[in-house]
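Here, each number is a calculation from the coordinates, and none is a lab measurement. These numbers were taken from a predicted model, which means no experiment stands behind them. Cβ atoms are built from the backbone, for glycine too; each structure is taken alone.
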Structure I
């Protein structure tokens, strides 16, 4: 039995998947202030990392730590949207899910700060 909602395999699937991902980025940009702020930080931090005197591995760590923050923010935003879609009522489990996702964003930011500190201070 085939799932009618599944995309067909091949290059067409890759192209459609890219379009869906871009829609997700646009939606996150449109609705999430934190994502826009983190993109602004990334627009400054990534060139700084690439122009720094850090080794190639150091530059990779600097850039990937910033990209990780964006990835975790995307996941956090998706989880929040899904929880809000389920119910806007106050629910301790929904609050816990949102708080944990926010904690993941915080940890990714702490990770970036630690990496940047270690590379530039030591």
Structure II
């Protein structure tokens, strides 16, 4: 019997160390490993990889979805350290929590330009 047991979203960044610094220092993830071109971070049972790209266009078009318990609590925590003005594309920010046809979620844009959606676990 075949059973899929997990997946690891890969974010991209022109500057991997800066990406790690944001996810670890600002959003409370923990670093698993890192070098200039590739890093692994985690929070709880969720792991993310950050991979170097030479082209900003790649990071600006990279996205991922992460399911969480306590979505509103997480949003409240991060709104203390992250801009909630997502329309201002000059830096990291997050959206408000919204109900969508596919579930309740909010999105975070990291310094590299990745868009990571945090969704209420089903």
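Starting from the value -29500: which structure in I, II was helix-only ellipticity at 222 nm (-39500 (n - 2.57) for each DSSP H run of 4 or more, over all residues; to 500) calculated from?
Derived from the structure labelled I.
Given structures I, II, which gives the highest value for Cα Rg over 2.2 N^0.38 Å?
I
On mean count of other Cβ atoms within 10 Å over residues 89-96, which of the structures labelled I, II is highest?
Top value of mean count of other Cβ atoms within 10 Å over residues 89-96, among I, II, belongs to structure II.
Which one of I, II has distance in nm of label points 7 Å out along Cα→Cβ at positions 9 and 97, as calculated from the coordinates, equal to 1.7?
It must be structure II, since only it matches.
Taking distance in nm of label points 7 Å out along Cα→Cβ at positions 25 and 113 for each of I, II, which is largest?
The maximum falls on structure I.
If you rank structures I, II by distance in nm of label points 7 Å out along Cα→Cβ at positions 57 and 73, which sits at the top with the largest value?
Comparing I, II by distance in nm of label points 7 Å out along Cα→Cβ at positions 57 and 73, the maximum is at II.
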